[in-house]
Structure 1
Amino acid sequence: MTQLANGNEVVTPSGNDMALAQKAGRKLSACRGLDSELRLELKTQDETEEFVVPPSAVRVLLRVLSEMGQGNGVVLTPLKAELTTQQAADLLNVSRPHLVKLLDERVIPGRKVGSHRRVLLEDLLAYKRATEEKRHEALDELVALSQDLKMGY
């Protein structure tokens, strides 16, 4: 496991982990349509305990198992987590200097810790959603214009 700067761990599955994740994912996906809680039984050598998993946690677990089953590393990051500028830039697929410019212009909220900048994941995701919405609106407008001009598509 690799530790990230924000304290989260990257879980990279071994070959055995991949096989177990695939098997567990298949079994759990049979319950995917459930909108109610899921009751599971945890068996250890000494005892058996039943517990309840909320539907939202089941969806997260299914996604984790699916990614691990494909051999992909997984990181679980809470929305309130603070990211470094490099982590934030990587998530947006932009350069770090461009991200810093967005922070300086207050397009994306952030804060400074000493000389280092930090960005909340939820703020970054809100910016990403807003940017994608603007892109879709622009594409819709282009489609409408091309149809009005009878450009053939």
Structure 2
Amino acid sequence: MFRKLVIGALGAVLFSTTAFAQGTAAEAKAMLEKAVAAVKADKAKALDMFNKGEGGFRDRDLYVFCSNVSDGKLVAVFNPNAKNLIGTDARNIMDSNGKAFGQEIYNDATKNPEGYISEVSYMFPKPDADKKPVPKASFVTKVADLICGVGYYK
């Protein structure tokens, strides 16, 4: 009986989607740097890949999001819990605690020179999970006429 419990517990850990599904801060920052290079090479193609989670722009719970500098409208996000936000002004997005993190992301990215990476913390639901908000931080930067970021769950 004990052996079955141990094997069952080990299997739950090895095959759980949450046990190994979480990207790290370093991986998020590296994905953002890759996203910046993709936008500079071909903006339209990059945004398409970001929205589809292709080309290495979705890794476990890491994904790219972008909005326009001019009007703040969200133009790319892979998270299925946030697809409804495409076309909306990202500056108006608040977390479950009322923190205006969308405005903070916009402010950080636009007040700093292009390529400067800042970090913003907030609450947000994980992709492919329930819609319960959890602690998250995003690295964000301005690239051309976009603000792009990659977040990681803490």
Discussion item. Quick check on the output: 1.01 is Rg/Rh (Cα atoms, Kirkwood Rh), for residues 89-144 alone, derived from one of 1, 2. Which one produced it?
Written reply: 2
Worksheet, complete the sentence: Comparing Kirkwood radius over Cα pairs in Å across structures 1, 2, the largest value goes to 1
Worksheet item: Looking at structures 1, 2, which one was mean count of other Cβ atoms within 10 Å over residues 57-64 calculated from, given that it came out as 14.6?
Response: 1
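Given -16000 as the derived value for helix-only ellipticity at 222 nm (-39500 (n - 2.57) for each DSSP H run of 4 or more, over all residues; to 500), which of the supplied structures 1, 2 does it correspond to?
1
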Worksheet entry | Test item: relative contact order in percent (Cα under 8 Å, 6 or more apart) calculated as 23, pick one of 1, 2 | 2
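No value in this document is a laboratory result; all are computed from the given coordinates. These figures come from a predicted structure and were not determined experimentally. Cβ atoms are built from the backbone, for glycine too; each structure is taken alone.
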